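**Q** The data blocks that follow each hold one structure.
Throughout, read-outs are computed from the coordinates displayed, never taken from laboratory work. Quick caveat: nothing in here was measured; it's all calculated off a predicted structure. Cβ atoms are built from the backbone, for glycine too; each structure is taken alone.
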Structure 1
Amino acid sequence: MPIRAILFDLDDTLIVDEAVSNAALDATAQRAMKEVGATVETFRRDARAHAKRLHAGSPVYPYCRRIGISAFECLWGKFLGGTPELAALREWSLVFRVQVFDAALRSQEIDGGEAAADLAETFSSQRRKLQRLMPDAREVLTRLSKKYRTALLTNGAPDLQREKLLNSGLEPLLHAVAVSGEHDIGKPEPEIFHRLLAELGIPAKEAVMVGNSLERDILGARNAGMTSVWLKVIGSEEHAQVQPDHTITSLAQLPDLIARLDI
């Protein structure tokens, strides 16, 4: 079957996400140690736990779950936009990020005070500063974009995902971009795949989806009738009952795989 389009996920597929968020949290924990004497490992553990708990119990969680906005993203996203959902998320997240670090300090019997707000700003600035590409992302996308229609299909808040993409420098190598928050529907729902394919003018059977998430990218590709390629990111593999059509462990392996499929 000929291949005419390749769709890519963004986070932990083209750009590093989880490891960068962890590095930003590490930097924040170091700041907490220097400023108020917090124990780094305990602060890091408690901040992560409080973030997940507050995020999951929040009034904005159903929207975050549907669009694909993580607790870590709520610690640094601006969530610009005029929809009621984004307005509510924007207002809630400003309080949430201070609460997370205040709770992490109080777990060590440290009165957070203004330090919690400073730590929230530290995480946000470090998360932006540390962003980097996945290995071989630029080279592989440059190579494939010369022959195939390349596109981005990412879950997340519109402004945050667009900010990540802009800072990556990869946007000129893409023929189309779809962000779940701009469509009010996210992966693995097949509709968002079909909308992007319609924009490209290519049928699902002639397209490949590449992503690191079994539950979103691979299941979504299957639901949409596409060939799926799972980028198995060592150390952050998902455990889901979803079988990809193909598995790679680095983007460098992708061009040869596409060449074998494109017959």
Structure 2
Amino acid sequence: MINELNYLFFQGAFGTAILSCILYLVFFIGQKEKVRQVGRILLLVSGILQTLYIGSRFILAGYTPITTQHETVSFFAWSATWAYLSFRWRYTVKNFGTFVSLLIVLLLCAAAFASRDIVPLKPVLQSPWLPVHAGTSLLAYAFFSLAFCGSIMYLLQERELKGKRFGYFFSRLPSLDALDQLNNHCLTTGFVFLTLGMITGSLWTKQAWGVYWQWHLKEIWSLVAWFVFLLQIHQRFTAGWRGKRAAVLTLIGFGIVIFTLWGVMYPLGGSSTYGG
């Protein structure tokens, strides 16, 4: 029974996310407020179903379902969904949901094509550090994904203004200042979670292997991403790095994050994962 519900929860979350994304795209084209409201409600429903999916998978697996590629990407999508919804309740950023909903659908699509098999935990992963380390790291990735969407929007708007065309995107995207502030807020929040993820990962590695750092590829690329975001935050407050330069650096940093998540993932091969 739980297994059937688990399957239905994922399919429902995926389906409602697709419908939400379609409505957001329709709103982006036609600018009908009622369409956006329905799209936002569907995204909320998807977030709830994603939560139920993760909860039911926890019951099935007997541990925090955040170890396989399917589980990792599913948790990434869940984090991005709720990070956006929590952000949306506090701030209003014009058409931000269109870009974020598309990213969420792509993440859920990647999760759908990955194996849904429940894999027994290796002894090294049977630790309370697993949900703490992996959870904080993926929350960081979620906020970086919001910053990525904001940076794409910034570059599109900046291109319109620079070319003095004031065309399709100009009337549909927020001001450059609003997008720059969005970028900064999401990066700062994500950086805090990433730092916590790396600290807890090091403590986990120490507990499991007797050292704080083993120089695995996952650890190295996570450290590279951490330094890229640290550089951006530092330069923003000391040298005034804003605007296009900050947006481009955000894209580079998020690219490193995605490479860290997929490019060097072997699922959970090695002693530390998710940015530790």
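**Q** Here Kirkwood radius over Cα pairs in Å, for residues 149-244 alone was calculated and came to 15.7; which of the structures 1, 2 was it taken from?
**A** 2
**Q** Here distance in nm of label points 7 Å out along Cα→Cβ at positions 157 and 253 has been calculated and equals 1.9, so which of 1, 2 was it run on?
**A** Here the read-out was taken from 2.
**Q** Here is a further query. Matching task: -26500 is the computed value of helix-only ellipticity at 222 nm (-39500 (n - 2.57) for each DSSP H run of 4 or more, over all residues; to 500). Pick the structure from 1, 2.
**A** The read-out comes from structure 2.
**Q** For which of the structures 1, 2 does the calculation of relative contact order in percent (Cα under 8 Å, 6 or more apart) return 25?
**A** Answer for the origin of the read-out: 1.
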